[in-house]
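Participant: Below are structures written as structure tokens.
Read-outs: derived from the displayed coordinates by stated rules, not from any lab. All figures in this text were calculated on a predicted structure; none of them were measured in a lab. Cβ atoms are built from the backbone, for glycine too; each structure is taken alone.
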Structure I
């Protein structure tokens with residue numbers, strides 16, 4: 001992530017297991033409050049849309065991939081599919097940020113995550129957001 005530091009994203013894809021929706025929703029709101037555009041499925045997919053097509057379109061459009069890592073994510077087929085897509089797209093190179101939400105070996109989600117700098121949310125939401133926003137050269141403005 002070092003070369004990407006300070007460059008603001010055009011749009012962030014927020015990947016998470018559905019059981020981690022509370023953190024994902026709070027994170028999406030916080031990033032938006034800091035002026036960052038976020039694609040977060042529950043607020044972006046409208047009823048009757050083909051949700052898998054909407055996810056694919058967002059992955060094809062976004063330039064940052066933020067992944068909520070947790071035991072739930074390790075069990076989610078869709079989290080793995082989204083991550084695989086991001087890993088195979090050149091524009092996401094150095095633009096993948098795994099967030100450790102619950103104690104979990106990131107390799108349970110994918111062996112590839114060992115190559116990325118992780119952002120630790122297990123020590124608190126504020127501390128995690130501070131570290132994540134620092135990636136883009138932004139300071140955290142508290143709740």
Structure II
């Protein structure tokens with residue numbers, strides 16, 4: 001079983017790198033800093049360039065169950081990996097509970113990312129609603145704020 005963490009993120013999946021770049025630019029224009037962002041995308045030259053442009057650093061290359069090779073950077077990566085390196089074993093769908101999403105949300109994020117989408121997450125509880133509105137406005141599909149903690 002995956003334990004819930006206390007970190008919360010606002011997450012969306014953009015259809016491709018170009019849409020994700022527009023969304024990230026809008027977030028920056030609204031005062032969100034790059035250290036709040038996380039990106040995960042299937043490994044490609046375009047995805048690597050987006051990560052390098054956004055963070056001024058190369059992304060990590062990971063093998064994620066049900067997706068394959070991805071380029072990723074940001075605090076959501078560590079939160080999902082956990083100490084057991086779970087992304088390679090149970091994927092995004094199995095680990096999204098750690099950051100406040102129900103399993104069916106994780107399956108949607110995993111499926112869209114596996115189809116070539118770019119998962120963008122913002123760690124910023126005080127401005128989560130602002131981030132959500134921007135993600136929706138710039139094409140972030142299935143944008144949501146992680147809040148579920150597994151309690152009834």
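Participant: One of I, II was used to compute distance in nm of label points 7 Å out along Cα→Cβ at positions 63 and 87, and the result was 2.4. Which label is that?
Facilitator: On the way: I: 2.4; II: 1.5.
Considering all the candidates, the number was obtained from I.
Participant: Given a computed value of 0.8 for distance in nm of label points 7 Å out along Cα→Cβ at positions 95 and 119, which structure among I, II does it belong to?
Facilitator: Working: I: 1.5; II: 0.8.
That value comes from structure II.
Participant: Where does the value 2.5 come from, among I, II, when distance in nm of label points 7 Å out along Cα→Cβ at positions 15 and 103 is the thing being computed?
Facilitator: I
Participant: Okay, moving on. Out of I, II, which one gives 25.9 for mean count of other Cβ atoms within 10 Å over residues 7-14 as computed from the coordinates?
Facilitator: Values: I: 18.8; II: 25.9.
Comparing all candidates, it corresponds to II.
Participant: For distance in nm of label points 7 Å out along Cα→Cβ at positions 23 and 79, find whichever of I, II sits highest and give me its label.
Facilitator: Working: I: 0.8; II: 1.5.
Between I, II, the highest calculated value is found for II.
Participant: Once relative contact order in percent (Cα under 8 Å, 6 or more apart) is calculated for every structure in I, II, which label goes with the largest value? Kindly include the intermediate steps, with their values, before the conclusion.
Facilitator: Values: I: 29; II: 40.
Evaluating relative contact order in percent (Cα under 8 Å, 6 or more apart) on every structure, the highest lands on II.
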